[in-house]
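Each structure below appears as structure tokens.
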Structure 1
């Protein structure tokens, strides 16, 4: 039996990239796996992501491995859509025991959105996608966890939510991700009495099919000079952190932020 046998995990933003790695890891640990994504076929937007797929969707990939899996398309910025998707998945897989609130993302180029001159509409979109999306996902799932007096919630921030860029760029994303960190800490205090652990991971430069092209344009050498471990991270590095935070290995850990950045310092031109 796996560490998560008879548990049901839900991953938002799980159709590709890091979210897909989370889904496969939790399936390998024995969990039933539900996926919510704005587009369950979003991997098709990126050649490297599409080539990595072994089936027509993450749901089919998991089912081919013998995992009980279900999916739903929803915009996490809309609570009603999230609530409906959670209900659908729970009806197929059972009450949600584990939530990985992974959906989010930035907007514009990495050098855009200087703190003092942000496009306010873009700022609003990024905050809704990241912070509101996390709150909506948690709010939809928590009643089941409270009822069962058990739950593991992992939110996803970023190095951008911990360290500012030297030039103050990409402030919309960093601000939203910093908000997730504080929400996690408040949530941990709120839900501990119900036997629910709430933690956060903060990935650094992770080489997904979507991002590697950007990293290559920025210059890999220029990036890794500011990373203590001298390499770009992988989705599996993040999945290792998720394994720790969703299994009994972390039963006495709550309200913490696990840095998965390889010792990243956001210096130089990065």
Structure 2
């Protein structure tokens, strides 16, 4: 018995040493990655808090909302975020549900098409939209509406993947057939059966789309639209502290949105687990 114990003790000790080294390496990589992201953020926050005579105060942050154009561009970005979310959901929820029900073999193809905005350069997308609406009505081409339509295209990858995952997790065919057999119309089934079961997915898609809109600069600048990111870049040419504070505000709002997505996603997972 002693020999058996001695023979197994050495491999176990070696395994524990390897696991210990693996944990140390994992923690080391995690710490380096955290420092890589947190140090620039901390430096930006410190820079935005600088006052006169090398002091630190909240004067830049308190004066931020009084800066010319800040509130107007903030409202424009919020309106664009709301409009993009509404248009995207109205288009994608019924479309994704229909693909799951009637065209399941085309899911991969549609997913590939929806991912294209991630690989097509922003300049190409902006020029394509301008060319498509060259002869369009002035209330589209001369207003932020054209930018909202552009953002709908950019939001397709996030929205489709999120809704597709949500639809794959529910017995969609059974639910729809049950509703139809009870005499409900397709619209009634969509609003009273499909949408309630996709609350978490719809919320996640909305938050991801809104966060994308609030941080997007390139296309808004190419289309000569005044949004909060564009205002931030322009303000940075005159006052770096104000621009940094505005950037931190955008980052903070994005973090809050992602935190809400995580919280509601966990609640939805618990609810699904209990119902299962």
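Only the coordinates and a few stated rules stand behind these numbers; no lab work does. Quick caveat, the model's predicted, so the values are computed rather than measured. Cβ atoms are built from the backbone, for glycine too; each structure is taken alone.
Things to note:
- Structure (1, 2) behind the derived value 1.00 of FRET efficiency 1/(1 + (r/R0)^6) of positions 157 and 181 (r between Cβ atoms, R0 = 35 Å, to 0.05): 1
- Which of 1, 2 leads on mean count of other Cβ atoms within 10 Å over residues 93-100, largest value: 1
- When mean count of other Cβ atoms within 10 Å over residues 29-36 is worked out for each of 1, 2, structure 1 gives the greatest result.
- Identity of the structure behind 30, 21, 13 (criterion: semi-axes √(5λ) of the Cα gyration tensor in Å, for residues 37-172 alone, calculated), options 1, 2: 1
- Here mean count of other Cβ atoms within 10 Å over residues 213-220 was derived from just one of the structures 1, 2, and that gives 13.2; the source is 1.
- When relative contact order in percent (Cα under 8 Å, 6 or more apart) is computed for each of 1, 2, the largest belongs to: 2
- Source structure (of 1, 2) for helix-only ellipticity at 222 nm (-39500 (n - 2.57) for each DSSP H run of 4 or more, over all residues; to 500), computed value -12000: 1
- Label whose coordinates, when percent of Cα pairs over 31 Å apart is calculated, return 48 (choices 1, 2): 2
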